[in-house]
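What follows are several structures.
Each value in this text was obtained by applying a stated rule to the coordinates, not by laboratory testing. Note that the coordinates shown come from a computational prediction; the quantities given were computed from them, not determined experimentally. Cβ atoms are built from the backbone, for glycine too; each structure is taken alone.
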Structure 1
Amino acid sequence: MDAVKENRILIGKRIRELREKKGYLQEQFANKIGSKRTAVSNYESGLSAPQPYMLAIIANELNTTVDYLVGATNIPSPRGIKSNSVTVDFSSDELSNYTFLLDDKELSIDEIKFAISFLRTTRK
């Protein structure tokens, strides 16, 4: 399989996964992005790839980035992009409202709690 076809398949797979995660049928999603169901079906099956402007529209509707859709990153959520510092009370249930990354991989809540426990122990 050539690289272009592999890329179309990856884009389609990621669009489908995120669309289904949001609970959209192909027809509903097509209406949201100003397209047709057949175009969405073609994207998801790898028969065609969205034009760059459409990739941006799709990424916005699916709350992701174009980089994720085209395979430049494996981080689906733009929450992983560092833009501002945030103060989080680590003793609360607030942890689940954020995505924490280490080496571009998402940390589980248990890993975060372990790291916090370790830091508290070493600071004393």
Structure 2
Amino acid sequence: AAGIPKKLAPTIGVSVDHRRKNRSLEGLQSNVQRLKTYKAKLVVFPRRARKFKAGDSAPEELATATQVQGPYMPIAPERPTVELVKVTQDMKSFKAYDKLRIERVNERHFGARMKKAAEAEKEEKK
């Protein structure tokens, strides 16, 4: 998605994991943007000084290039904003576990209750 071939990626310092899946569109877009920024800042020196290949940086760029010391483009995770609310009496009296148990029971007996209601309706019609 970022336009970096799988074979080229490890040679320029981008790790490739074929097992990885992007689970969200936002994550994919942020990764693509990060890789494009990285590739734009990257200076690729030719293997042989006199023979330039496609993908190598221009000689002017090579002359001004300096090696980066320390962490380069660290990933800063976005912290979700938390909205504080006042705790109400309803919130205090709410029993989450009891609610989950009741909903689980309702789900389990749903079919039987529908069948029983249909039979009762059938009996009323007679």
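With helix-only ellipticity at 222 nm (-39500 (n - 2.57) for each DSSP H run of 4 or more, over all residues; to 500) derived from the coordinates and found to be -14000, which of 1, 2 does the value describe?
Answer by label: 2.
Here relative contact order in percent (Cα under 8 Å, 6 or more apart) has been calculated and equals 19, so which of 1, 2 was it run on?
Computing relative contact order in percent (Cα under 8 Å, 6 or more apart) on every structure in 1, 2 gives 19 only for 1.
For distance in nm of label points 7 Å out along Cα→Cβ at positions 24 and 96, which of 1, 2 scores largest?
1
When you work out distance in nm of label points 7 Å out along Cα→Cβ at positions 8 and 104 for each of the structures 1, 2, which one comes out largest?
If we compare distance in nm of label points 7 Å out along Cα→Cβ at positions 8 and 104 over 1, 2, the biggest value is for 2.
Rank structures 1, 2 by mean projected area of the Cα convex hull in nm² and report only the one at the top, that is, the highest.
2
For structures 1, 2, calculate FRET efficiency 1/(1 + (r/R0)^6) of positions 72 and 112 (r between Cβ atoms, R0 = 41 Å, to 0.05) and state which one comes out highest.
When FRET efficiency 1/(1 + (r/R0)^6) of positions 72 and 112 (r between Cβ atoms, R0 = 41 Å, to 0.05) is computed for each of 1, 2, structure 1 gives the biggest number.
Assign the value 2.9, calculated as mean projected area of the Cα convex hull in nm², for residues 16-63 alone, to the correct structure from 1, 2. Before the final figure, lay out the partial values.
Values: 1: 2.9; 2: 4.6.
Attributed to the structure labelled 1.
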